[in-house]
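Below are structures written as structure tokens.
Read the figures in this text as sums done on the coordinates, not as results from a lab. Please read these numbers as outputs of a predicted model, since none were measured by experiment. Cβ atoms are built from the backbone, for glycine too; each structure is taken alone.
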Structure P
Amino acid sequence: MDIKDITVIITTFKSENKLYPCLNSIPESIKILVIENSDNEELKKKINLSYPNVECILTGSNMGYSVANNIGLSKVTTEFALVLNPDTLVEKDTFTNFLKAADQFPDFWLMGPANHQSRKKIATQSFLEVENIKGFAIFFNMKKFQNKFFDENYFLYFEEIDLCKRVKIEKGKIYVDPKINIHHDGAKSVETKTQHELEKNRNWHWMWSTFYFHKKYKGFLIALIIILPKLISSFLKIIFFQLIFNLEKREIYLNRLSGLINSILGRKSWRRPTID
């Protein structure tokens with residue numbers, strides 16, 4: 001196996017400042033697909049001119065993590081794919097170590113780097129089989145998936161948890177390799193000053209995705225029981241923050257309640273952040 005057997009997929013949304021260091025950390029011999037969740041033609045031209053090994057695909061609008069990654073994964077022709085967040089940096093031996101691990105465990109479905117788990121936990125183990133891995137770096141064994149990747153009903157949150165849940169249901173193997181490390185800033189991939197709007201959006205989708213995930217795997221009634229304390233808490237906090245005139249916090253909990261109610265009613269994950 002060679003590192004040319006790997007395609008890297010990076011889903012972005014207004015992440016230009018974080019994206020370039022990430023691209024620069026990846027060997028030029030590796031094919032990279034950047035899936036930009038917008039119609040930013042200027043960004044596409046800049047990337048295509050600066051990086052011969054990178055193809056930038058514009059979705060036209062903000063379609064979210066699942067849809068964008070599925071677009072990228074559907075175009076992969078190599079044996080393996082690495083889904084990366086734009087706010088990550090890979091080390092020199094990252095790709096060769098992934099290939100060594102794939103050779104050692106050819107039955108794997110998904111694999112993650114060491115920093116998916118605490119180093120203390122995996123210090124005495126060569127490999128650790130896990131129930132799930134985080135979404136910032138997921139190594140795919142492409143032949144295991146047959147074009148069924150992320151559930152596109154999710155816009156934000158739970159996408160990788162859902163993917164790993166399905167892999168485990170199908171008796172697939174998920175590993176963490178302690179020899180692989182990928183640096184991740186964490187929740188810093190979007191460059192914007194509109195933090196309040198993003199916070200409202202995150203809270204809406206966290207609640208929508210939480211109920212949807214539990215309903216999908218446990219049924220409507222159990223999901224409702226699980227989510228009921230969050231519903232009551234959101235309602236009470238809306239009243240509380242209204243009474244003390246903290247309108248920003250009130251908006252946050254209004255969005256939490258809205259996301260939850262929309263999910264309970266079976267509506268799509270429709271909310272999108274308003275960002276210039």
Structure Q
Amino acid sequence: MIDISNLQFSYGMSGRRVFDNFSLRLEENHIYGLLGKNGTGKSTLLYLVSGLLRARHGSVIIDGRESSERSAATLGDIFMVSEVFTFPPERISRYAGVNKVFYPRFSDDIFRRCLDGFQIGGDPRLDQLSMGQQKKVLMSFALAARTKYLFMDEPTNGLDIPSKAQFRQTVAENMTDDRTVVISTHQVHDIEQLLDHILIIDETGIRMNQSVADICDKYVFEYRTPGETEGVIYAEPALQGNAVIAERNGREETSINLELLFNAAVNNKL
């Protein structure tokens with residue numbers, strides 16, 4: 001479990017404060033979607049939780065240990081897929097061989113299966129791959145590390161449409177009961193079928209912290225003609241009429257529309 005308590009953080013001594021008295025608990029066996037506008041601290045939060053940044057006040061406790069202490073036991077249970085990364089001029093096998101020793105549960109079999117799923121064959125040099133191919137290698141390694149906590153910042157950037165589908169399938173196949181996955185993204189349609197819990201943050205803190213099951217139990221997401229307003233909580237113009245969030249009231253459950261949900265939440269409609 002990750003317990004974030006009374007977190008305060010700003011960049012530089014006089015920089016804008018990103019978090020002020022921010023608290024959150026992340027439970028195991030969930031795939032969280034972390035959403036927010038630019039500048040609200042999504043990436044910063046992942047870096048704080050993974051111990052790559054240190055809060056000015058407050059704490060981030062991971063299984064009883066402070067993440068900023070960066071103990072070997074904690075680091076072996078965390079993998080962070082950053083949006084921006086650089087690979088060394090090494091072949092994939094060399095990179096994996098050097099780095100897998102830091103992850104006690106690393107699986108060579110999972111690594112190869114993930115690479116095969118992403119259609120990365122042979123043993124090419126990492127610096128000669130495209131950005132999209134490099135990201136596939138990094139995500140394959142991240143899943144093969146089998147860490148208890150996996151954080152991904154904009155993981156589908158640079159992936160083509162088939163690769164985005166493969167990404168969702170690969171993450172789902174490698175989800176375990178003791179694993180916690182947090183995905184921060186603006187590409188909400190890429191991941192909405194994968195998530196089971198939604199976190200939306202803004203400048204004031206947490207705007208939404210609900211399971212997908214609870215959201216879909218309360219609301220329906222559908223298209224209506226402009227005159228159909230019964231039970232509508234939020235609506236946006238769309239080619240099909242209006243895209244709406246409405247009270248479910250016993251009607252058949254619908255799939256979540258994450259972009260619509262986000263827009264409703266940040267506009268104080270939910």
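Worth pointing out:
- Structure from which 0.70 was derived, FRET efficiency 1/(1 + (r/R0)^6) of positions 112 and 232 (r between Cβ atoms, R0 = 41 Å, to 0.05), options P, Q: P
- Read-out mean count of other Cβ atoms within 10 Å over residues 40-47, computed value 14.9, structure in P, Q: P
- At a computed 0.70 (FRET efficiency 1/(1 + (r/R0)^6) of positions 96 and 256 (r between Cβ atoms, R0 = 41 Å, to 0.05)), which of P, Q: Q
- Ranked by distance in nm of label points 7 Å out along Cα→Cβ at positions 24 and 224, structures P, Q are led by P, which has the greatest value.
- Read-out helix-only ellipticity at 222 nm (-39500 (n - 2.57) for each DSSP H run of 4 or more, over all residues; to 500), computed value -8000, structure in P, Q: Q
- Winner on distance in nm of label points 7 Å out along Cα→Cβ at positions 16 and 168 once structures P, Q are ranked, highest first: P
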